[in-house]
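Pasting the structures in now, so scroll down.
Read-outs throughout are calculated quantities, based only on the coordinates presented, and are distinct from any laboratory measurement. Every value quoted in this text rests on a predicted model; they were computed, and no experiment measured them.
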Structure P
Amino acid sequence: MIRRLRSATRRTATGQAAHARAGTRATFSDAMRAWFAGEFERCLELCGIVRASDVDAVSQLALLRARANLRLGRPAVAHRIVSDVFVSHGTLDASLTAQMLLGAAEIRLGDVAAGLERLDAASAGAVDAHPTIRSEIALNRALGHYARRDLDQARAAIAEVSSEADIVFAQSLNYRGWVETASGDHQRAIEAFIASVQHLGRCRHQDRLLEANGLVALAFLAAERFDQSTWSFIEDREQQLDWSADGLALSRWWITMSAALVHEAAGETLRAFKVAREAEQLAPSAAYRAHALCRRAALSRNVGECFTPSDLLDQARALLEALPPNSLHGDEQTVPLVLAEELAYAGDVAGARRFFALYRSLAPMERVAAMSADPRAVAYERMVEGAIADAAGETSLARRAFADAFRSFRALGYTRRAVACALRLAEITGHDRLYRFVAENTAALGEEYWVRRAMSRRERFFTDPIAAKLTAAQREVLDLICQSYTNPEIARMRDRSLNTIKHTVTALLEAFGVRGRAELRIEAERRLMPDRR
């Protein structure tokens, strides 16, 4: 991947030099080629120096500029261009395209009702339009229904897209992937994203941003689901993609971040460290660099390093503190939450609470990009709340938060986070069923994965001749005693009476042949957890 970074840098420099030579002789065809290559900033630069010879040329340039700005996440600019610059000249396809772009921009700006109303009107008037225009209108209607989380209507609109619509059909497959992701059917989502990427390879033109976005979605699902086969597909396509286009930096960064998670789960710890460092280098903004630093801190924490995580988190904190909160856009808004989680694991409760409060104070992300009240987002918030409460010693609150997050992630099929929640919840409560969930869902992962290492310690409970004879309740209480919890704390955590816990402790003392809790803990750690000594 590092070699590809250098290669892409050389290609970008070459492209910039060629553009400088082209100078003022740029044509509309040059701008269109940049568009199809996914070089949207360059497309806009070329549009700025193309000399429009008539009204039709002015209109076509305006539509292309609006499309490029939508792709770059600038819906307000796109809306203004079409409203102020587009010149209606009687061409049905061009007029419908203008209405479609206005509707798409309104949806992205949060006025979903107005956008859908405009798109529905365009659809009704598109009976005699080109099939690709009709398909593109249907695709943007699907986007509006997706923003409302009316997934059945979104699917119905997607079904109207013609398979002959080239890139538009590939985009509809990509949208179907997001719809199925929102519905929780991750297998269908993966199939749709893969079909979109494969169809792009058969299209007449390129759309590198669409392909990159499809790979990002697949990478996220592969990392969360421990899905090695999907990751193999991503690696193959990622190596073939030309990453030199100006609009692909964020997509490339996300794939690299996911790669660090995948390699960590495979037990390839050193490779995970190198990829995480590369993600920091590739970060397209200070906020994303802070996120990458948090990933590096998590890797260091998971292998038991003492000082490196704190140093990395100090750097991440400094980056975020230097940014005005209103400067965080899109996925950057989740970075304070990511930092809050890592600060909690590092024991900095005050810092974790401050950045959690910062995250909560930010305006909700637009529903096209990320859903407010999305169960994935809510589950992660609860997970971070659990980590903060755990660090603060608020065990009951931590237990409830981790339990909520675990149930949500398990229902969503996000195995990686469900496992992390289950493991900590098991350590807090001692419940065997949680340990079994962790063991079953990580059995195929690398032995050096931090969860597998934690479970190998736990397995000693079942091989020691004394511990193997204990009941599940006795093992759970013994595990909590080894974590220094008192009898009253164990009673609250396990929702049992204090007398019940005292009787269980007495039985444990007799089983191990010791006289008190201190001796019991020493003997249990000697036999079952030698790496804690």
Structure Q
Amino acid sequence: MKPAILSIVLTFLLAGHVHAVGELPRTLLFVDDEDILYRPGTIKRVMEFKKHDLNPLIKPDKPWEGMIGWTSVQRQPQTGKYQLWYQAYQAKRNEDRRLRSVVCYAESDDGLIWRKPDLGIFDFYEETATNIVLIGAGDEAGGYSDRYCNSVLLDPHDPDPARRYKMLYYDWAVGEHADEGSGGYLAVSPDGIHWTKCAGPLYRSSYGGKGEQPPFQNEGPYRPQRLPDGTVRKSWLRPICLSDAVDMIYDPLKEAYVLYGKMWTPGPDGSLAWKHGMGRMESRDLQHWTRPDLVALVNDRDPPGAEFHTSPVFIHRGMYLSLNQMLDRAAGTIDAELMSSRDGIHWNREFANQWAIPRSAPGKFDSGSILTNATPVITNSEMRFYYGAYRGTAVGAVGLDRQVLGSADYQSGVGLATIPLDRFVAVTVNPLSELSHRPDGTPRSANTIGNVTLRALDLTGVTKLTLNADASRGAVQVEILDEDGYRIRGFSQVEAKPLTTDGLALEAMWESHTLADLPPGRYLIRIHLNQAELYAVTLHGTE
């Protein structure tokens, strides 16, 4: 069956809550409750990622690295070499504005020790040995402000080796088109080091105009204003558009390139540029793009000053996930929360304001702003999330000249946070469950049990079931029920072998039966938890 047809079939089945297994192995994450029928006696909590002891792995130690933050990372599938691109922003020298915000390159054999190679592609004034791989259009050519953003996609779908790497970046129209303002542009590369900028923007952006009403439909977006000193303040009032920080992914489920990024929403009076939400655009060919669509934003449960900053998306186990950057604009701080989606359009913020990657304590390089990306590195046992960070705020370009060269007091940098494979969210026993109280309301001891019962699954062809779970303080047992909820002899809880360790792939087993003894059909899988945590379930076929 073709992938597109398979996707349609699975979507139809999921809509009716009768889940097909599809291709095996298949791993079910419990970031949301889509695959869960019910889970009495349990609660869910997002797992806080572990920051590496060597952080920051990449430090600002070059003259062009006033602050470093925005990142993309790829690991070459053939060689295992890590490649990382990061934005370096400095304000001490402004003779050539093209060099205020540049893209730099680093590489590593193990993802921990990074090299900044002397590439000799772009000079930084008198410095000729740099690791700079992309610079801005610059005001000398007609650009108005800084180049920004560097989202890199390693694209195996492109048959042209010269376009295997793609970078989305934000820059300014130049020359005769300078009055068109800024937007998202594309650069391509055969190796991730030597880049060629492509003509024309993928989208046009707004700039300035905060608090102004949108133009009338017969007016253009360009608003030049001559100031008393003779300079011109330029604004581009585009009401619905992506902004300056955008990430690009290839979505194999939709067979399309997709952009996710900042998108301004209007204020209570309808004026422009009030708060950021998550915007989305889609293209099949990188040339023709859908209109930008606002797909997620803050809600009534968020603090009044909260808004999104940037919402990079990655696809894992058939789910769309985002380490969404939550900005407190008044404080200027950014932490990262976990969002999820089943279609990339409708987003679940079940764990709003519970930080997957929080800021560190004051004085650390990442105590002010956490800047996530769309490119985790996934191994057989670990998920690596490289992130940029500022000690200060990412709002208003504050602190670009605070780093002292040669000092180990880092104002910014690139760090690493990890989780064991698939351990985004834990389903764990709720000690305050109703089971902890007697019928008369008097307290019992804390509750220690619960279960997770999955929606009906067609287990035809499934030969093994493994759990990503921590049962080191208790036990996990797996029970199989028929589609109507009746227990099946040989697969009940009392016949299930207890799992009592912590592991990414604990195999469910029974005293005298195996899954091969089940007749083909649909079943309910029930996972009993006793002082244990469950992260994911994997269904395996014949290997």
Structure R
Amino acid sequence: MRFDLRHPAILPVTSVTLAALALAGPVQADTVPSGTKPPTVSADPLPTWQVNGVVWSAVTVGNTVYATRKFTKARPPGTAPGDAKEVTRNNLLAFDIRTGALITSFNHSLNAQGLRVAASPDGSRVYVGGDFTTVDGQTRNHIAAFNTATGALDTAFKPSVSGKVRAIAATNSTVYFGGNFFSVNGSKRTRLAAAAKSNGALSAGWKPVADDDEVFALLVSPDGKRVIVGGRFQKLNGATHVGIGAVNGTNGAIATWYSKPIPTRIGERYSYVSNLTTDGTTVYGSADGEGGKWFDGRFAAKLSNGVLVWLDNCYGATYGVQVVGKALYSVGHAHDCSSLGAFPETTPQTWHRTLAETTYKTGTDKTAPGTNSNYSHPAVPTLLHWFPTVAMGSFTGQYQAAWTVTGNSGYIALGGEFPSVNGKSQQGLVRFAVKSLAPNKVGPTPSSAVTPQLTAPAARTVKVTWQTTWDQDNEKLTYEVLRDAGQTPVFTTSMWSAFWAARVHTASFTDTGLTTGSSHTYRIRVTDPLGNVLTSAASSPIKVG
């Protein structure tokens, strides 16, 4: 008996080496990871209340997810728009991340879209910013606060902001916000301001300036001493800080920030920071690039000084990031992650709407530097094996899928304009859970190419050849060769596969010692580590010579 694995980039070697190679492939993580890589959540989409529009931003407080942007209705999972159980929710809602159920006690109405929702560190308040000017008919110019214990609108916190608020970060006493505005409570502020949590009073001493373009993201250090600012600006307080920088949390003065992940704008070609998150010591940022392979991946930098930790130059805009343990989840439309040794560009172009990667560096980018990049061959993380299929939507006219990702230690939730997940209707909101909380029913992907092809290279011998498949949340699959109607395999092996590699991995097994004149068919049974099984159709019969 012989077993071979063929790949265009691998030269023929001995059958023993090939078997080892099949087992050893690129080490990636999934719900049952190899080695020391962190596990991901499963790819099973969990039933979640849906919206009839788009979710742009979401935050998790305990087990509650608060979500905002532009929608007017919410409805139960598995139902269509107009269902009898559909309820009114104007641009803001909350649901339980454990069950996906709408939280009925939190019911407020924004008169225009929300663009950002954030929480205080103690979880007592959530803050919403956006284009709205009223909440439940009460004046709230572009920013509002809600008590998480009662669900009530905060009656004391009501700064009057002159324009849209896109970014919010808070300590337990101060709320920092940014966007595209020029005054707060009648006082001049250029795209950045801060107010007291207790009464919304403007912080007179905190008035940094984003000189020339919008602020999209804010992050405050746990001690409140540093505020990280991200966006489309090219300067902060008159000094060159392209897309990201840091200011003092008390007086707004420029603070130390060493790295330059965002390239300088050239005409209409630019990148900007769309979202920021932290694990307490490292800042993780997402970028959106305009102008053709301008930087639009992710980066990590030290929270204390902005020194670059790694830079992931996958191409395809990134809109949101969320840390869960040692995994960083992101949403966008990646189409070329060859910088991470993962999927390459395709023709026609294909997009992958969700990614997960390590929070820590694991190697070096071997590809050519990105257009106008400030870094050549930077440290990179490892892409983890988590690839649910989130469908493109059309509500915003930008034809994207997920716009935001949030979560806690057991679950993550995506919000966006997607109409379905893994081929099943699920609009705008969806949840995924860690293995211990998930149904774990996503298995090997059906493919007609798994059906084996047979040849007779020698007397009393049949060579069985098949193409590998892949699994959305498990990289290592077990392949069993079944002869005729038998259920006991005549050969078993394990191989790693990802969607970009499954198309080119071909495996074969040579069945020897067969009876001359006998006729046989073969099937391939594929099993993931959680017991999900895919069995191919039977091959055409072959007569043994």
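Looking just at Cα Rg over 2.2 N^0.38 Å, for residues 92-251 alone, which of the labels P, Q, R belongs to the structure with the highest value?
Details: P: 1.05; Q: 1.18; R: 1.00.
Across P, Q, R, Cα Rg over 2.2 N^0.38 Å, for residues 92-251 alone peaks for Q.
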Could you figure out which one of P, Q, R the value 22.9, 90 for Rg and Dmax of the Cα atoms in Å, for residues 196-491 alone was computed from?
-> R
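Of the structures labelled P, Q, R, one was used to calculate relative contact order in percent (Cα under 8 Å, 6 or more apart), giving 13. Name it. Intermediate values should be presented prior to the final figure.
Values: P: 8; Q: 16; R: 13.
Answer for the origin of the read-out: R.
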